[in-house]
Structure 1
Amino acid sequence: MIRVALASFILGALALAVGMGLGAGHATDLARAALSGWLVASAAPLGALPILMALDLAGRGAAPGTPALRLVLAALPPLALLGMVALATILVAPGALDLGAVYGWDAGGLHGVAAAWFQRRWFAIRGLVYLAIWIALAVTFVRPVAAPASVRLGLARLGLALHLVIGSLAALDWVMSLDLALKSAAFGLLLLTLQGALAAAVALALTLAGGGGAPRGLVAILLCATASAGFVQFTQYLVVWSANPPPEIPWYAHRLSGLGGVLSVAAPLVALLAVCALLPERWSARTRWPAGITAGLLIAVGVAELLWLVTPSWRGVFTVSALDGLALIGLGGIAFAIAGFVVAGLERSARHG
């Protein structure tokens, strides 16, 4: 674990260094890549949080696959702290970050409730609150047993309710508001399901890489989250496309061009492959390679779908730049390395008592 974490840290640091070198003199591109990388890198840890809380409520907190989920969750605090630094900078030194280069609403032009909601200072303050709550929940649930059962169950109930609310608000603030043409009441649920599916896929890949089989509970979570994300995605698309509202159609038109057309075909095919490869007991229990390949494909599609929500807001077409990839590798690599060190320390302390 320590060696893997160290290698991950070195890879992440190199990716960030290269990205900053390539982005020198292009502050706008660098800021956009940093945001997209952070949103995708934090997706799996944020998706692992409600899964672990739900498993605690169901009395399955020690089920096979949960150690991998806790490793994924352990990456949330460092990523959240990075987000808090950026948001605090907006409050303390408003001119240090060009928020308007990322979010068009920062230039004004909104009216009524939207104008009151999307104010730079208020945007930063509520973001800090979201991240502080997530850090507190992550610290609580990253350990299998950190409180009496009754207290932990109460925290899980409260945490799930809070996560649903702040996760939906954060989806509106950080992702949907990149392009205010889309008005979707289901957008928060879409992002939450995508995060859960990615978290389960990463946890399955880590479990298989560690020499274990494919836990049936984790497979069930992965398939349910993938199906839920697909259902919400299709429902939102169907409502928007069938209603044909002129302001919202371009939102989808931009995302179905370029790589978006390939993704629209690949995503359902990978989901179908996941059902075929993971559902049969004899495949996932006795051989790991079908489950491993499927988990890898689901991770790739999950990352692409999250970028699909973000990058067309700036470019008018779905593309993934080198800076996007480097930011994702850099932030994700360093966060995973820190998570590995934390989990290794927790395991060592548990063994010694």
Structure 2
Amino acid sequence: MRFALTDEQRDLQSSLRRFAAERFPLTAVREVFDDPDGDGDPPELWKAVAAQGWLAGLVPERFGGLGLGLLDVAVIARCWGEAVLPGALLPTIVAAEAVRLAGTEEQQREWLTRVASGDARLTLADGGEVREERLHGSAEHVEYAHVADRLVVAAREEDAVTLWLVDPSADGVTVTRHDALDRSTRLATVTFEAVSAQRLGTADVLDGVRDRAAVLYANDLAGVARQALTRTVDYVRTRAQFGRPVGSFQAIKHALADLHVAVTMAEHAAWYAAHALDEALPDAVLAVSVAKAKANLAARDATAAMIQYHGGIGYTWEHEAHFFFKRARREEFQYGDTGSHLQRVARIVIDGT
């Protein structure tokens, strides 16, 4: 079976790449990196995201969205990673998927409509527990909790995990921001002290939400990996030692060729996983874990090589290599690290579970 992006998806990809190059290049990313006290969510970028309809992709048409598939939104995530763009786009899309899959009609209408128009930011917070219909405990490493209009909290309730809509400004909620190694995002710990929250439907959808999130972050990582590799190849073609471009040395050529293969496999695995979830294929869960594991490794290796092959300048704050390296290291552990996904692959393939 031949699998490829449609013409419309390629047009979307070209449009987003053009937008990033013209409207939010790496100089703008650097401004976010160099401002640790800022909220990390540039308003001009968010307005553009909303205006272009990139938030509305997975939102059903009856709520003002585009009703597209996960593969369409994976195209956006791929380009988002290529440009190492900051902002609450991916956290909002992931949390909105929880609302779409588990919410009541009223909850969906209120929050999906607002997400589609860019009037609301959401984020998924995984942690805490439910006692007597109130939230207690804490959730760690929550992206953009400080700018979110609602948190979608996955909390332990007896022997299950249930989803709750929480107003971050409600009594008993404390959002504590932390300085992150990767400043293309912002992270926080959210604590709950007997917080009154709204139960998000009753469906058991958390595993599905996490799988869809893993695919989106795998595509972001594939974008990071490809851009890191492309920039490295461009550099070694022009940097000369002993009268020759360093890229002509056999050791570097072979290493970069191996990286190209790894990145290409990660790219295709991430596309296919999105397609498999869209079509509810029998191997969809397997495809998710293959994609995230491959993207983790490809981004880790490509960004490490970017620093190495840029020589001394690659280690400096002034060079952009660390944008890609730090993002790869953070996202490697979001929605399943390599080891956990490979373990799931083994369970599926060997044990059939």
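Readers should treat all values here as calculations from the given coordinates under stated rules, not as data from a laboratory. Because the structure is a prediction, the values reported are computed rather than measured. Cβ atoms are built from the backbone, for glycine too; each structure is taken alone.
Structural remarks
- Highest-scoring label, criterion being distance in nm of label points 7 Å out along Cα→Cβ at positions 27 and 227, among 1, 2: 1
- Origin of the derived value 100 (volume of the Cα convex hull per residue in Å³, for residues 195-290 alone; candidates 1, 2): 1
- Each of 1, 2 could give relative contact order in percent (Cα under 8 Å, 6 or more apart), but the derived value 34 comes from 1.
- Parent structure of the calculated result 0.45, given that FRET efficiency 1/(1 + (r/R0)^6) of positions 99 and 315 (r between Cβ atoms, R0 = 41 Å, to 0.05) is the read-out and 1, 2 the choices: 2
- When helix-only ellipticity at 222 nm (-39500 (n - 2.57) for each DSSP H run of 4 or more, over all residues; to 500) is computed across structures 1, 2, the figure -17500 traces back to 2.
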